[in-house]
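FYI, it's all coordinate maths here, none of it is from the lab. The shown structure was predicted, so the numbers you read here are calculated from the model rather than taken from an experiment. Cβ atoms are built from the backbone, for glycine too; each structure is taken alone.
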Structure 1
Amino acid sequence: MSIYTAVATANGREGRAVSSDGRLDLALAFPPALGGDGEGTNPEQLFAAGYAACFSSALGLVGRQTKVDTSEISVTAEVSLDKDETGYALSVVLRAELPESLDEETGRKLLEQAHGVCPYSKATRGNIPVELVVE
């Protein structure tokens, strides 16, 4: 049972991406590392932003369940476009910057729990490598 469906249309890596409500309307471009001019965003950046936001939200959920304040944890997603034996593939590193008040062991446990409930993590599990890093 769906509770929300986002709809967006794109016409390639060098075009536009537009959401059905018009709130997202972005120029797309190949990054310089792939021979482009970098004058727009790219699918990897969009995926990184979505994953970081979703994972941060999952950390908030886990924090509320375990009575740990996660409001100061910052999540950065690094999405890499890789080459493999079949062509192209993605990999992700999720970096969580912990506040000084939170020890690394607790932070690691929170990340692992969030990785279990985050919809992006569920979608990628078994499909692409995702590394969790506590900073």
Structure 2
Amino acid sequence: MPAATGLDLALLLLRMVAGGFLLPHALGKLFGWFGGPGLAGFAAELRGFGLPAAAPAPLLLAALQVLSGLAVLLGWQTRGAALVAALFLLSTALLALPKGWFWMRGGAEYSLFWATALLAIALAGPGALALQPALAGAP
């Protein structure tokens, strides 16, 4: 494995933070951990936005968010996982847009920030300090 570059370290940091921030929110939706709503609460949130919330949609959405957050964090299937996670956050931003821009008022700013970070990861890839390149180089 070649020596890590500054870009590899930057991508590792970005992946750890983006995946690390996304994962607890997803686990809160799936299991109710970290003060999250759990599946029933997540379904109620979806219904509150006028979105489909019949089973198994909340389970599938929460599980997909957990898997994408974990994959970004570890650097496995990174481009696709980051793109899926960014789409989640872009959807969240669109739902928050009627409340304005600023996150402290429930607006779209925070979701757009994280969606942009995840899109950058999707474009750049995982870097050398990730699970995917390590597995590719394994005998």
Structure 3
Amino acid sequence: MKHQTLDQLYAVADIKPLTPLTTRTQKIERWAELLERNPLRCLTALTGTEHLYPAVREEARAAGSPITVAFEDPLLRASGMQSDTFGEAKRFFQLSDWELHEIVCSCHAGATMQAGWAAGRVRRNITGNRIFAWLRSRFVQ
């Protein structure tokens, strides 16, 4: 192995620094793309997030969850994601407890889920659910 200085490496390598994502939509879109790369990947669901005390829910995590997929990404970490806990995902992706619950909780998918299924749930936070949007427009003034 030949040792080289950083300046020498920059001269021969095409190094592009990561440009952090800044908007909620960019971050959520990136998360969905990561999940879609391997749509059959089996992911772990978090159990009963809606029943946990708020402080416990904030720290809840599961190895191999959809949140873990996001946290493993260098771009999302460079953009400010600090861990793969429920609370951090909620903060980073600017989701409510219920929005994140819809993506990661076992009550929707069972103990495990396919990454493609999770990606669809993640994307719903960008596009919204058209049926609920229509109902909201009819009944909520």
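For which of the structures 1, 2, 3 does the calculation of mean count of other Cβ atoms within 10 Å over residues 21-28 return 11.9? Derived from 1, not from the others.
Quick one: helix-only ellipticity at 222 nm (-39500 (n - 2.57) for each DSSP H run of 4 or more, over all residues; to 500) came out at -23000 when computed from one of 1, 2, 3, so which one is it? Traced to structure 2. Computing Rg and Dmax of the Cα atoms in Å across structures 1, 2, 3 gives 18.1, 69 for structure 3. Once distance in nm of label points 7 Å out along Cα→Cβ at positions 29 and 117 is computed for every structure in 1, 2, 3, the highest value turns out to be that of 1. Looking across 1, 2, 3, the calculation of P(r) over Cα pairs in 10 Å bins from 0, in percent, for residues 5-76 alone that yields 23, 41, 24, 10, 2 traces back to 2.
Could you figure out which one of 1, 2, 3 the value 33 for relative contact order in percent (Cα under 8 Å, 6 or more apart) was computed from? Label of the source structure: 3.
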